[in-house]
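Student: Listed after this line are the structures, all set down as structure tokens.
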Structure 1
Amino acid sequence: MTTKPLSGRAAIAALPRDRLLGEFSLWSADLANMERDLKRIEDHVDLHHIDVADARFTPGFLFFPDFVARIAKLTDKPIHVHLMVEKEIVEEQTRQFIEAGADLISVHAENGETGLRAVRLAHELGAEAGVVLRLETPVAAAAPFIPHVAFFTLLGTSIGVKGQSLSDQACPRLAEARALMRQAGREQDIVLAADGGIRHETVPRLRAAGAETVVLGSLAFGDPDLAQRIAWLHGLEVAA
């Protein structure tokens, strides 16, 4: 069992902001050998990304609080849970996953006022909160969340389906999101994230467009030289 030096909002506030973060999606780990994979990535990962899906907001089911509770015992790195769920359950799911060990809960702007209540609940429970947008949702829809969140994630592919190519709209949407953050006076307070379509050839484009973290799947777990991959990631720079 591992004891985290920091948890909740403190763990997220301590993430480095001077380089691209390594956010690893455990959806791409070998679920039958999760402990082995966690040990392999522990020295390279900045935060673990765990997708949760209810088979209504997005296709299929993904991951449960018991899974997060088990992961939390095996790592001292922060855990970011992305709730791809309908608004009727987003508040209860927020509570359950924080109690299981999540440090950061990201909810969808499409959940509306219920999503904002989930953000407030996350803070009450000592965790940090983020907002996520589907590819088809206008960036401006996140505006009510911007004063309250520490992460702003834009999906660059259709929600909940692996293996898709990055949309041509992904990079312009990142620029639009950064302008929204700047307008609210929170550009330095929010980590801008890109999720979906993450490939060797797309990460430099997303970084140049302003992404501060990308959600790595097979690009990390499938690389035999993970140290070299992460060194490459850290060396990518935002366009001047």
Structure 2
Amino acid sequence: MLKESYLKTALSLLDRAYLENQSTIEQLGPLMAQSVAEGGVIHTFGSGHSEIIGREMVGRAGGLVCVSAILDTTGGFVENVQGYGRKLAERYDRNHGFKEGEFVIVISNSGKNCSPLEIAEYAKEKGLFVIGITSMDMTKKVKTTHPSGKKLYEIADYTLDNGGVMGDAIVELPDGKQSAGPTSTMAGALLINLLQMEILENLHTKGISAPLLKSQNTEGAMEYNISLARSYKGRLSKPL
């Protein structure tokens, strides 16, 4: 029965995440569409497991080409070493470039660890808008490791709540001593894609052709994708 419990609770959580974030997503849609229309890049960062969500938008068939991930090669191992996130952001900025008015999506389920917060701070200093994806339930119950005492939602310009619970596990095991069934990845991916749909809808309303990637498994797609990426030369973490 565990899988049935997980499915029922997870689907309810996803519905709630959609409804509770709808107004913020609709607010962001035209702003991000305008940035994309002007040749802007959307940057993403997630430390540890949250990196999966950040990568969800990068180089995906049916997704925008103008998305680039800030990657932590330690896999989040040193995410609480103060100064590491800033150095990571500085190196990324040198290689790919942050530009004023662009957007960066920072994902941290707990919203308390140094690396994502430092990247958010650095991006704001460079004139970018920061979108945080976090669990508001969890982040308000944990202590930040950032020296400012702040958490991601207190630094971000916009915050999307993934609806997750403390500990990111929604199914209590029969012994009543353990819980399982994380939701942050699926909820984060949903929010990322809802945001992308809102951007695309706004581009369509403006009569602007969206720079969407095609599946490389379809004829002529690779050549088409490469031609799309040419105008972002040097700015994308995943070259085509």
Structure 3
Amino acid sequence: MKDKILEKVEYTGVDGGCTASSERIVRETALEIRIDGRHFATAMLMATMEKEFVIGHLYAQGVITSAADIASITVKNNVAEVTLSGTKEKAGSRLVRSDLKVRKEDVFDCVRAILKSEVFTETEAVHSAGLFLHGKETVCIAEDLGRHHALDKVIGYGLLHNVDFSRTLAASTGRQPTEMILKCRNVNIPIIATKGVPTTLAVEIAGEAGITVAGLVRGDTMIVYSNPERIE
């Protein structure tokens, strides 16, 4: 698997002198998404969990409302061919409906869980995301070049495995801009935790949507930017 996502390159190290050496770095792959034979988007990503990425991306964007809306999907030669079962694009909900509450200790554990990436340890070039049922049980952890794509992958995995998103916590590395919050809002994920920080607009949208955003989750401390009542 690592040969598919990592490639050895030659480089010159400069540290008082110049030394020729080599290391493995992450491959960046262009994946074209085609819906019913027409171009929909091209994503630059790490070539793992492509099927989950496509399904999660379409779900988070409101193109599909369930896995059943996809009649077929094939991924071959960097092209994802999707055939829909007559579904029209539909906007996601503007309000998350969930009574989920989690312990602060579980939030720390979820973020720690996504930081154990072997690819990041070797390359320092990927983001990770995880989906956790009740903020405890690992549903899926995925990696990608961008935090957005990593989140799409775990959303797609959850959709394929009939996960109730209203009972989940999403953990992510890096900052949390508006698009990350909108993805969670659209699929009804009530809590997102990150070692990074959100933007002001992300906090505003999360507050209005009923999403709890926990940022700077490091060690045993965090800052809860919105809807803190979900964390006990």
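Student: Out of 1, 2, 3, which structure matches -8000 when helix-only ellipticity at 222 nm (-39500 (n - 2.57) for each DSSP H run of 4 or more, over all residues; to 500) is calculated? Spell out each step's value before the answer.
Tutor: Working: 1: -10000; 2: -14000; 3: -8000.
Value -8000 for helix-only ellipticity at 222 nm (-39500 (n - 2.57) for each DSSP H run of 4 or more, over all residues; to 500) corresponds to 3 out of 1, 2, 3.
Student: Determine which structure produced the value 17.6 for mean count of other Cβ atoms within 10 Å over residues 67-74, calculated from the coordinates; the candidates are 1, 2, 3.
Tutor: Details: 1: 17.6; 2: 20.6; 3: 14.4.
Here the read-out was taken from 1.
No lab work stands behind these numbers, since they all come straight from the coordinates. The shown structure was predicted, so the numbers you read here are calculated from the model rather than taken from an experiment. Cβ atoms are built from the backbone, for glycine too; each structure is taken alone.
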